[in-house]
Every structure is written in C-alpha cells, then in structure tokens.
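I've put the structures underneath this note.
Bear in mind these aren't lab numbers, they're just calculated from the coordinates by the rules spelled out. Quick caveat, the model's predicted, so the values are computed rather than measured. Cβ atoms are built from the backbone, for glycine too; each structure is taken alone.
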Structure 1
Amino acid sequence: MATTTTETETVLMEDPEARSGRLTGAAFWATFVLTVIGLVLSINQVFNLGLGGFRPISTAYYYLMIGLFGAVGFLAFPALKSQKTNVKWFDWILSAAILGLSIWIALRAQAILDGGWNTSAPFEAVIVAGVYVALVLEGLRRTGEIILFVFCLIFATYPLYAGSMPGFLWGVQLDLPQTLTEHVYGLESVIGIPMQVVADTLIGFLVFGVVLATTGGGAFFMDFASSMMGTSRGGPAKVAIISSGLFGMLSGSPTSNVLTTGTLTIPTMKRCGYPPTYAAAVEACASTGGALMPPVMGAAAFIMANFLNVPYAEVVTAAFLPAILFYFALFIQTDFYAARNGLRGVSPDEVPPLMATLAGGWYYIAAIVGLTILLLAWRLEGEAPFWVALFLVAVAVVRAKTIGFTPMRAAGLVVDIGQAIAQILGLIAGIGLIIGAMSITGVANSFSRELVQYAGGNIGLLLATGALTSFILGMGMTASACYIFLAIVLAPALVKTGLDPMAVHLYVFYWGIVSFITPPVALAAIAAASIAKADAMAVGFKSLRIGSLLLLLPVLFVLQPALILKGSPMLVLQVAMTAITAVILIAAAFEGYLYVVGSLSLVARLLIGIGGLLLLIPETYTDMAGLAFAAIGIVIGLLTRERAAAT
C-alpha cells in the first residue's frame, strides 16, 4: 500500500476474499462472523455498555476473546507453509475446539474463581485444561516463529521438573494435572497480565491500525513526506525516514512497516543515487524506530504500563525524547551522506503538492492528533482507538464512491482486523505460559534476587547482562515476548540497584527491538534487502552502523533519566541539547561531513566521533572533554577540508 493515494484506492477495489489468501469462501465468512462477534464483545466490555444485559466478569471475557480469535487463528494461519492457500478439515476442527472449550470455561468462570480450580479442579476440568494448553501452543506455533514455540513449550512444562533444577533455577514442583489447571484456570498464565492488556486495551489499537492502512494511511504519509522533503538534498531518504516514522508509530511492526513503505522509498532512493545497501538500511532503521515512537508502540508498551502500574500516557511521555533523538540521528546521517556524495532529491514534477496532499488526507493528521489527545489528555486508553477508527471508517463511507469502499470492501476490512487480532492473541496466550510457569514455581523472584547477588550490585554488569540477553532472545522471539520474559526475571534486579523503573523497562524493550536491524536475524533489514535486491547481511551490518544510536540510547536514559523526561525542565533541556550535539558529531564522524566544515578527513572524523561519544556520557568532565575533542577535530577539518573533498 505504500505507493500513492490513487494506487491505494485501487487496492480497495480488489476482491477482499482474494486479498485474504487462505480465507476464501466459507472460511472468509466464518472469520467475518467471528470477528464481528469478538469486536462487539470487546466494545461492550471496554465501554461497559452491558448490551442486552450481558456483563461477563473479566475472566469470562478473556476466555471468550481467546475462543473467538483463536478460532480465527486456526482458519487464517496454516499448520504448514505448504497449506497457505487452503483451509484443511483439521483447521475447522481445531477452530471449533478452541471456541467450544473457551465457551465452556467462560460459562463456569465464576465457579472457577470461587472453587479455586487452579489448585483443585474436577476431573473433566483437568481434561479440558490439557486440551486447552495444547490448542494454545498450536496457535502459538502457527502465529509465531518455531524458536518462540520451543521456548514457550520448555517453560510451560517447567513446573513439572522445577524441583530438580539446581541453584536459583529451583522452584516449587507440581504434578501434571495441577500444572495444567494453573495454566488455564489461574490468573497468571494464559489469561495473565499480557492477555488482560491485549483484551482490555490493545484490540482497539489493532483495529485502528488495520483501518488506517486499509483506507490509505500509509500512502498518505508517503505523499505527505514526499511533498515536504522529496526535492531536498537526499530527499528520498528523508521521505523514507518521515513516512516510516509516521506510519510505524501507528502500526508498531518494523517488518510490516518495511514491506509497506519500503516498496516505494527504497527504489526511489536507488534511483536518486543511494547504493542499494544504504537505501535498504535507512528504510530498515526508520521502520524499526517506528515501534519505539509514541503514541502507539506495540503490545509491549501497553504491557509495560501494566507491569509498572502507571497510565499508558506515562510510557508515551517517557519514550518521546529518545525516539525523537533516534529519528534525528537518521535524518542527519542521510543529509550528511547526501552532501558528501552530491546526491539530490527527485524532480519537482514527481512530488505531490503539499496543500493538495493535505486536502486529500487531512483526516489522517486529525486521527493522529485526536488519538494523542484522547490518550494523553483524557487518558482513554481502551476507548480512544475505537473512536478514532470509527472516524476513519466514517470518512471512508463518505468517500465510498471515490475509493470503492463497498459493503464487500468493508467485509474484507473486518476480516483483516480479525487476522491481526488473532495473530497477537495467539502469540500472547502462548507467551502467558512463560509468566505462569515462572510465577507458580517462584523462579522469577529467586532468579532476580540471585542475579543481583552474583553481580555484586554492579550496575554495568547487570546492564550488559540485560543487553546481551535481550538481544539473544530478540533474535527468536517477538519484541513483546522478549520484553515480557525480561520484565519478569531481569527488570526487578536492575530496579533493586536503584535505577529508575521506567528507564529499566524501556531499556529491556529497546534492546529487544535492536535485533530487527542486527545480524544474524535482522528481520527488518532482510525484508528491506529483498526489496533493494541487496545482500541481506550487508544490509544488516549497514543498518547496525546507521542505527547505532539505538544501541546507545538505552544505556543513556538508564544512567540519565532526564532523557525520559524525569527531572527539572532545565535539566531535561540541558541533557537534550547535549544529546543533540552528540548526535550531530557522531553522524558527522560516520558520514565524513559536517555543516560549515564540509568533507572531513579521517583524523577529523575520529576526533569528532570521540567527542560525540564523550558527550553522551552523563558527567560534566566528559562533556568538557567531548567538546574539546570535537573542537580540535573541527579545526583540523577546516584545515584539511580541500584534501578531504578530493578523496
């Protein structure tokens, strides 16, 4: 959809069943019905409407959402890659099974709480729990990577052998029936915090994201960025950064962001002189940063707010300045690269007029502003995305003749929403098994306690452990899964050393995201490389260099919480200005160019780079040393710029 507004409108004219892949015929309409019922239940619960007098208790609601969208998941996601184009008979059976068992459990939700079924359940309830765990794991396998499935399977069974584990890995051991009932009927596993956050808050944001993309939001942001930056020096790269940032902050998915906006930005960058590897790396970094950009930062950010027991608005506020610094670094680097290599933007006749673009898509800007106001000012975390999505749908209906938003197109939109919710619910239900296992065995607390003891209270060692663990887990797990695991076992250890809790949780989250642009996995970089027709590993290493600030920022805001707006306004301003100066100097060192000075020699780049790195360390003496190194580098750069330009 990342083409132009006109081309996006044409996409809406396609057959919605054909667009949905596996979901055709009966599967398409079954998904439609299940999704409609699920959305009605969600709206009823979030807005506390009590439609028809139906007010289920929270646990019953969670089971129903797992059942409805778990059923969609078995229809939408194949058991094997070879079955992508058709729904098999066993998919229907599994779909009916998880729906039927979820309804069975939901009808007994109050009895489960009153009777303590998590510790002592009737025989038939134990059988149901066993089948339910198997269905949850299969749903996870279909919607996630095999590494995540294996990881969750190991932890789901952990209570069975926890008593035989050594040292801090030892925990309370349970038998098989009690393990199963704790997972299904307890409040800390399948329907634990992650599932509660998704069902109570995140579904509305998923709806909003799909509506935004389907009605042409991605194309509008592309046109908007092009109209502002397309003709400037190195314009296509700046367009990629702005459009990916705007769309990514609402979608929250780095890889899908690359595949959405990158299909236009990468070829345009190549056509204007950027090497394929550099073009792909810019898009990969910009799309990855979108998952860190407020107001929507993906499921992990909402779960973070729940773990910290703070309003989501506080997470958004804390994440704002680091995200701005990251995009500023990308923007400056691409500008320096273009200046050093003499790259220009596209011709004016290829750029859409700004006013015409705004006139044709002002409602997308209004949607972002409205969502931000509802989140930050009114703090309507659950309700806000539904209202904004309704606004966009209303606009689409008004423009129905222009964009072809017919009843069949609307049905296709509902099915797309169902698939999006099914995927995140499938992942989160499976990930919940990790939390459940570590909670009921008591390993989470002992692990954190022992980690602090082994580190001897050394903050640097704990931060390094967190970074390495986050990076490794991020290679095989979703950002949400990686964050949830480390928020349980590592974050408490870091907080015990006196670090700011918000900074610690953001630290873990950032390092889980880093794997999207760092080899060997680098999913966003690989996706961008496929579009650019470049070597995937080369793009990964180039992304690591361009997005290096993504590795440094978590350390900085842990050591200096003013970067997450914790502190007096003057301190925040001082730290922000120092960080901006450091970013400019580091970008100049990487790209070999600095404003006023021009092209930089190797010695000048080295000194300026050292100066920038020293400025990032939150100490007065390092700031003074950094400025001194930078000043010497600039003087040398001025004296040697003619020779540097010649090379």
Structure 2
Amino acid sequence: MEKKPKPAFYITTPIYYVNDVLHIGHAYTTIIADALARFKKQAGYDVFFLTGTDEHGQKIEKAAAEKGLKPRELADMVVGRAKDLWKALNISYDFFIRTTEPFHEKGVQKVFQTLLDKGDIYKGTYQGWYCVSNEHFLADDVPLENDGTKICPECNVKATVVGESSYFFRLSAYARPLLDFYEKNPNFVRPQGRMNEVASFVRGGLKDLSITRTTVKWGVPVPGDPAHTIYVWFDALHNYLTGIGYDWDLGKFEKFWPATIHLIGKDILRFHAVFWPAFLMAAGFKLPVCVYGHGWWLKDDAKMSKSKGNVLDPYAILKPFGPDPLRYFLLREIPIGNDGNFSHEGFIHRVNSDLANDLGNLVHRTLTMVRSYFKGTFPELAAEGADDRKVREGFERLQATVFDHYSATAVNRALEEIWVYVNTVNKYLADNEPWKLAKDPAQKPRLARVLYQAAAAIRGITYLVYPVMPGSAEKIWDFLGETEPIQKTTYSGLTFDGLKPGQTIKEPVALFPRVDLKEFLAEEAKPTVPVKPEVKKMEGTMDIISYEEFKRMDLRVAHVLKAEKVEGAQKLLKLQIDLGTEQRQIVAGVAETYKPEDLVGKKIIVIANLKPAVIRGVESAGMLLAAVVADKAYIPFFTDDLPAGAKVK
C-alpha cells in the first residue's frame, strides 16, 4: 500500500534588517514560529520554517557608511550575529535566506519582468515624502508639521521629499480583487481585529505604488534598466517565494507554496496583507493561507527600538538562564495577538513559580522517589483507583485541548492548560503521600502505582511543552529513561501508558534553579565602566602601530576545503580555502600540530591581502593566523557557522 504523503506546513518570520543588532522583539517572532513549527512536526506535518535577513536598501547603505563598511560587509557581520542568537535560542529553522543570494535576486527580477510584460508595472515619475528609516513613502493624510516637513507616524523620524523617475505597480487595479478575497477568506489576516483594519484601508482606495529607486544603488537592479533599483519592500517580500525554491527548486516550491502562516509584527501588516497579496495576484501565484500580525513587546509602555533606546538584549536573559525560561515567559505571558510590557519582575516570577516550584519540583521529587524506593525501575503496580484514573483521564483531555490550542496559534492558552494539570499532579502526590506509603512494605504496589501515575503524567507534560521548551523537555525525557528521541514520538502516538514500567529512571538534576529578584536586578543594574588598559610592551613585540596601519590588513574568515602535506617539508601543509567570493591556495607551517584531515571543514582567519609568495616550490596567496608556543603553531578556529569571506576586525 502506497504511503500517504504528510500534509505540508510552511511558516515564515519576517526577514530582519541588517542595519542593527536583534533584540527581544525580533526574538519573540522567531520563538513563536519555532514553537509552531515543532508542534506541527509532532502533529505529523512536513514542515518548512523560513527565516533570514533583509540586506538591501538605503537604510543598509547608510548604516554601513556610518560604520566605515561596505553594505555587504555589514550584512555578513549581522548575519553571523543573527545565526548565533537563533542557535542560542534553540531555533530550528529549515532555511536562512539572505536577499543578497543570487537565486533570490534572479527570482525577484523574474517576477518583476512578468509584471512589466503584463502591464501591471509601468514607468512614470514620483514625488512624495519618503521615510528612510522604514523605507516607504508616507500616506497623503500624514499632516505637515509647523516647519513644513512631515514626520513618519510609525518611527517618529522626519521624512524627506523625494522626486524621481520610477516604475509603478498598478495597485489601484487590485482593490476589488483584494476585498473579494478577504470576504471569501475571513481568516486570511489574524487576529480578526487586524483583518478589519486591512479591509478598511483597502476600501479607502488604493493608489499605484512606486517600486523602484534611482537614488539607491544597494539593491536588485531592474531587468533591462539598471539605473533603477527595485524598491526594498518589493524585493524583500519575494523571499517567501525564493526561500522555498521558486525558480531554483520546483519540487520544493510546489510542495510548500502557498505559505501556511506569514508570522509578522503588526507594524508591517499593510505590506503583507495588502501589497504582498496584490503582487501575488498579479503574478498568478496562490495566496498565503494566513498573515498573523502578532503584538509588540513593550518596554516602559513603548515599542522597543534603537532610536528610543529601550531595546532589551536577549543575551542579558540567555546568559544566566538559558533559552527555555525566556521562550516560556514570552509565549506564556500574553496571547500572541496582544501587546505585552516586559518586566524583569514578571520574568523572575514565572521562573520561580511556574518552572522551579511547579514543574521543576514535580519532576525532581517524583523521579528521585522512584530511584530511592525502587532503584529506578517500577515493580508490580497496584490496580488504578479512582484518584489514579483521574490523573490518566485528565491527561487524555489535556492532550486534546492542547492540540486544539496549538493548532489555533493560542500558545499561551496551551501553556495555561498544561500548568493547571501540572498543579493537579502536584496535588495528587500531596494527597497520596508516597513518602508515607514507603514506610509500609505492604503498600509497595500502591506506592508504585502512585509514583507511576505521576511519572507517566510528567512524560505527557514533557511532550506537550516540547515545542516551547525543547531543551528542558529533551532532558526530562532522558531522565525518564526514554531511548527514542522525543522528536520521534508523534502526537497521535502519545499515550499515558507509554511510560513502560520496565524502563529505568535516571537521576534527575535541577533544571530551573530559583532566582533572587533583588540579586538579579542588582546584577543587571551594574554599570559597565570601560577601563583604559595600561599599554605595556611585551617581550618580543613590535613597536605600537596606528589603527590606520592595522586597517591595511584584510583579515577574513576562510573555510578549509582541502589540506595536504607539502612534499619534502616536515612542517608545511598546503591548504585550499574558500573566501566566499573566490578560492585560493595557501601554505602554512602547522604540520607538526595538525594532521591534514584535522583542518578540512574548519573556519580559520587569514590575511587575504598579503603579497603572494612561493614557499618550497608552492605558491601561497595569503597567510593563516596562529599562536606559536614552543615552536608549535596553534590555530584559532571559529566554532560558529560563519560565512566564508566575513571580515575579521
């Protein structure tokens, strides 16, 4: 019998600008997407989770210039930091798209040409108030200030008048088709209130949209007219097509398009719920199933942004707590469609109450008793009594309820229900007092039943919280003696009695240590005072050089593709390296420390602009960096997945 293919689930985050570092607001979007993607895999779907970076446009040009970098250099730096953050947050994306990828640029140009040939794109002249910060023209109804200028209502930055030749998308032709689509698909925009906002905007009338610039060069050139650069929002939105294989992987594209959920912040709703479906209609693509505009995390009751100076660095939480407490707090505290005000007090309360007291204590004391009283393996169990049966039946109801909440993107409701059950199991233990039963040998089967019910409940809870707290769930799963990874258990295959009495419970460790709020806040409040180091000349060092002299060295991340010994030379290895834009050969005196196979696949630092030399008859176009101790060379490797060619400063 032919195996039935899994249903497809395609979820996306926005692609994040590379003009600045990511904050908790960005992390929130990506954590939501990750939790939903993990749940859908549990539910038996074939999942594709896309995230990435938006690397074109005037904002990127400006930010790079301020840092003395080329736009691509800035992008490479920020991409590395973004991937590091997603790794630290345990984000399980399937593909990370960059809008500077050649396949993306080619795909954007192909769609542009299609619309141009069709007549939905035409050339004209545009003049209007343009916000560089958000890279869009202001609506006509934005009022003039007293000085005759306009302020962008979204970011509070002064706009400038821009007049130039431009290509336009015939957005006005799609007002009626959009309204008809909204009527037939009332869940296209969620939550429902945002659907009303979008429909009201479209009913107010749509004007044709300027989609190219002549004043911006960092972007995708218009096919056949390179003096024009495609508007960053037209370019960026098409990542949802190119990231899933449009024009380069037809099988993948046909499997996963249209997107199931575009998960976005509510501030970019208009681009995704009006402009994007209009572009897709014009080009003949199916429309996404849902655009979900989640709320903002606020600080001091204001949206987080660098310009307001109120952003929260996720690493401030990740360093002392790890990813799961932050993931849990952000997804438990508010419904996804609402705004929330981030407070350290609220966060610490969740850690101490929900995680340490409720779940952590339940896991630790239950599994510790199983090991103490039964050496980790359950003996014969007494029959289920009425209280025991309530624990099992309560889980079976919970499993169905949580499935429905996750499916409805109501993650906070799922967690609320799980914690009600956690407290039910804690009460069950308190009522049955297994520590007293353990004193009577005749009660051994009853004791085994009570601890089995609690451990089986923990197993079910662990599975249900896995999408939100994957790292902690995997640890608890291991404590329970499960030999199959938690990811291999399907939602439909999860049963209360899946905990086999014969499996051995391992010794648990505390997963969520309690945190003192005052100590944590005091640590957070400590100022970082830069200390000017005393400059001392070390033995064997050269004279002090200027920063300008240092800048002459072009240090790059290099990916070692191949390594082999240089014939007739005891210390030398010949390396083939990838610098992102080219491949080179270098010779390095590291053979006494490393075997050739030790270096293949590694990321190293090389001086890329060193004058080529011939060493023992082999040309070397660059030099790797290494520390030399006792005449042996030790190479600093990058452990993170940095792009080859990234600049080292």
Structure 3
Amino acid sequence: MSKGKYYITTAIAYTSGKPHIGNSYEIVLADSIARFKRKEGYEVFFQTGTDEHGQKIELKAQEAGITPKEFVDNVQGTIKKLWDLMDTSYDNFVRTTDKPHEKQVQKIFKRLYEQGDIYKGAYEGLYCTPCESFWTESQLVDGKCPDCGREVKPAKEEAYFFKMSKYADKLIAHINAHPEFIQPVSRKNEMMNNFLLPGLQDLCVSRTSFTWGIPVDFDDKHVVYVWLDALTNYITGIGYDCDGNSTEQYGKLWPADLHLIGKDIIRFHTIYWPIFLMALGEPLPKQIFGHPWLLQGDGKMSKSKGNVLYADDLVDFFGVDAVRYFVLHEMPFENDGVISWELMVERLNSDLANTLGNLVNRTISMSNKYFNGVVADKGAAEEVDADLKAVAAGTYDKVCARMEELRVADAMTEIFTLFKRCNKYIDETEPWVLAKDEAKKDRLSTVLYNLVESITIGASLLEPYMPSTAEKIVRQLNTSLREFDTLKEFGKYPNDNKVTEKPEILFARLDIKEVLEKAEALFASKAEKENEGNETGKTEAGMQEEGAADVIDIEAKPEISYEEFAKMQFQVGEIIACEEVPKSKKLLCSKVQVGSQVKQIVSGIKQYYSAEEMVGKKVMVLVNLKPAKLAGVLSEGMLLCAEDAEGNLALMVPEKTMPAGAEIC
C-alpha cells in the first residue's frame, strides 16, 4: 500500500563546465534518499537537471567559437552521462532552455510585474568595471571596490527589481512555525540572523549587460536574471502553469517534500525561492536541506596541474558502488567532508573488501564446502545466536531513524554494524571447528543459515546506497532483495535453498602505491592534452624580440626595510576546494592547504579563473595577512597574482613542484 507521494529535487547543475566529484555527491545523495523512500512504499518523483543561462556561459561560448546553445548542449550531455554513470534513478531531467520552462518564466515575470511585486528601476551608485558591480559609499574599502580594490566611478544601469521586503515578515513567521523547513538548524540560524532579521534589500531580477537568458517579453532589452529563471524549474518541471492551468501531476506533487542543495546556495533557496512562491500564491516546499561540501584533501597528487577529481575517473579506479559508498559514508551531516586517494583505498580495502566482501565470500564458501551449498535452519540454536538475530532484526528501525533526519552516513554505518556483527559471529561460533564434529552438523548448518539470513537483511537495506552490490549479494545467495516491511522478522530465508557454487569477489583489495602511480599518470596525461595547442611555434629570436617590448611600468611605492619585509610570511599553498562567492561577480572562495592547515582565502579573480580550474593548483600565499571579510565571507590570507596593463590577472605559481607549506623566501 502506497504511503503517498514524495517529491525530491537536487539543485540543477550549472552548465559552465564538467561537474567535479563534489557536485556529483549531491545527485548520489538525492538518489539514495529517493531509493530509500521507494523501498518504504512512497510514490517517489525525483527531479534533477541543468541551469543553462547566464553571462558566464555566454562568455565561454564566445571563447569556444560556438553559440551558447551549442555550448550548453555539449555540457548538458556530459552532466547527464555522469548522473547515469553513477546509477542515479531520477524521473525527470529538466533544462532551463526547455521551451515550456522558458515560456512559464516569462509568464511568471510578467504576472509578478503586473501585480506590483516587480518594478522597473536602476542600479545607481559607484560602479567597478572589472567586477561589473555597483557599490554604495559605505561598502567601499578605502574608497575602492571591496572585491578587487580598484577605482570605482559613478554609473547607472536599468534593471527590474523584486520587492523582497514585502514578504519578509511572512517568511519569518513561516520559518518559526515550521522548524523542519530549513535543515540543518545551523543553516536556519544563519539565514535568520544574517539576512532576514536585519532586513532584506530588493533583488535585481533582470539584466541588460548580456543576452544569453530568457527575454522579458514585454521589454526585450532585459533578460530574466538567473535565480528567478533557475529556481522555478522545481515547479515548471512538473507542470506548473502561471495562468492557472497546471497539470494533474503538479497538483499531485507540489509542494516538494525535499529540496536538496549545497550550503553555498542556501540563501537563494530559503529566502528568494519561498518569497517568489508566496508572491505566486503557491505552497512552500516542506523542507530544504543544505548539505556540506565534499573537499579535495589529497596533497599527494600535486605533481600534475588541474588534478580535479571527477566521478568518471574515480569509477575507472574503484567502480560505481565504491564511489557511491565513499561520498555518502564520508560526508558528515553538517561539516565538510574530505576525499583523497588514500582514504578511498583505505575504505575500499577495510569496509568493502574486508568487512562486506570477505563476509559474503566466506559464508558462501563454507556453505558449499560443508553442505554443497544448501542452507537450512536445523533449529540447533545457542545463546550466542540471540544477539546476532537482535542486531539483524533491529537494524531496519535504526536505519529508518537516521534517514528520517537525513543522516545518510549514519544510516550506512548502522548497516555495516550488522555486517561487522556477522563477522564477529563467525569468530564466536568457529564453523571450521564445528565441521570437525559430525554430532555438531545441525549446529553448523544453523550457524550458516543465521549468517545467510543476516546478510540478506543487510543487503536489502544496502540497496538504496549501493544498488548494484546489493543485487550481486542476493543473487549469489539465490534469493532476492526483500521489501522493507519484512526486515524486522528474522528467518525469512527459505530453508534448503542453495547458494551459488562460485562466489564472486565483490571488491578486490587495492595497493595504494599502484593507485597513486596510476592516478598521477592519468592527471599528467590530462595536463599534457590541455597544454596541446598552446605552443606558439615562435622562434627563440622572435620570442626574445616580443619579450623585449612586453614590459610595463607601475608607480613605485615607498621603500621598506628588510625587517618590514621579513614580517610577511609567504608559503606555497595547494587549492583543495573552490567555490564562487554568491552574488559576487569577482570573488572566488578557495580552501588552501598550507602545511597541515587549511585556510579560507577570498580572491577577486573570477573573471580569469573558474572555480573548477582552481582546484589542484599550487599557488603562492601571503599567509599572515590579518583576516578580513570580503562580501561577507571571511578571508584568511592572500593569493599572489600578477596584473598587466589591461588589468588581466594571473596567479603566481611555483616554477617547480613544491610541497604545500614550502616557505617562499
């Protein structure tokens, strides 16, 4: 019997480039929740997709010499292949370039304008040309742009704005009345204290500085700005119609039961999106969960540049389910998780190959060796059996309790606690000793039955997280995955059933040294391919001639003493994660490994580097700069860059490979 509908969504992936493993984590997390809910008896609808408009895409398409649509078609195809590779069971893949979506966005914009929620105005203030940003006098730092430190000039740009403050009190009341609305609680507190309670400013919802977007149909100089466009996919993708002719599917599915998003876009989903819905008169989603980031923490793979981790590369090394296990199990509920080659190999060898794989292999091998594969409960129970049965029968409730709180990693730990209990049971009962005594044959048979039954329960619970592995296990046990409502009863495995004759190795142990060597070769090959075509073919003389003219002079600063210089601490750092700073056109926020420390550094370099290409770079860092906030984000140092006469920036990087933390002197 159905428990009703369950509508779950991910944030739609931005089509500026190939998603890294941190982006892939979200789709796997959502898939595990969707699969679990299906097993619980819900009618699940799981939606994901791609966000395909914006200035960055327009610029990248220009650089590639193709149209924006051709560009996003290519990237969208790559994203969908990755989601499929990771065995995700989404029901709908929406694109913001889909014509039905674009039409509804235009209708939504017009309706909000006509009812007075959107008005035409202008950005007016002090404008930073490189950052394409307006600032007030109070936001400036020493009279200059707070993002990049350059000069600002008075300017004005026409735009449409949404009256956010009109709905702020209503949203605050909703959040207070529904404590489960924003999760984890720390995200709710951040939104309330930092944004809602101090007061909301009106939000710009159109742009005129680029054309790759959904046109405002009654004012074609403007395109709809990204958040009003992208956020509405959650309703347009299931049949919402702004004129009141929404589909039956929309009536059934909305409001969403869960929006699963990264913590970096929590503000847009918990403030802007609910207010848009209030203005449209639509119900708010039931819950928005802002998951933490999965950071790359492997400093040992730094010989190759651009060593960003991608799901397909990791699958080539470890397999789909091993990657799914790692990203789900290693991500804390609220804090950022770390992924590295060493940690992945360790988890595969200990948890997957040893705890799980070896358990299944031993149990099947002993069943074949002692009983020709026939598994039967002979009723020869002993006291030690009771605890194993209690753990096996009680695991379902524990897993359900963890999943109810979206603590997916903890739910998986409960399942592996059962597998570990099975291994302990083998040590306690010593089947190889029982096999030597003919009088204990029934006891031996009962022991093996208890193991097969417990493994079947564990595999059935494992299916949402590692679907292929779960199927392989029960296939070898000559049974099928069980429905969740049967897992609290021990003894469902049919008596006298026969397991497979030759057990399949689920996970082969890996040698960390070999993995690191192969990974290094992979990234070296990628770096070499990326550098192909960069050769200019110039002669040495020609390069010298050009280089002689390639100089600029800058205004000299006052001399400083060596003692003054010596106060500054410069070190090599490795960027292990990087994200765009929300609502900033200039800033990137990098996690930089410097020795054993990880510093958060905000840099005004988004025009010149994407967040994806920053990850893995070795950079020069001023590490003892006094911490400061840029656009509300704490920065704990400075990345050193060079700047040419046109204002173009380039990161300063070591000429040779140096370890993160090496002193620059």
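Quick one: distance in nm of label points 7 Å out along Cα→Cβ at positions 225 and 617 came out at 3.5 when computed from one of 1, 2, 3, so which one is it?
Computed on structure 1.
Please state which of the structures 1, 2, 3 yields 46, 38, 25 when semi-axes √(5λ) of the Cα gyration tensor in Å is computed from it.
Answer for the origin of the read-out: 2.
Of the structures 1, 2, 3, report the one carrying the highest value of distance in nm of label points 7 Å out along Cα→Cβ at positions 313 and 345.
1
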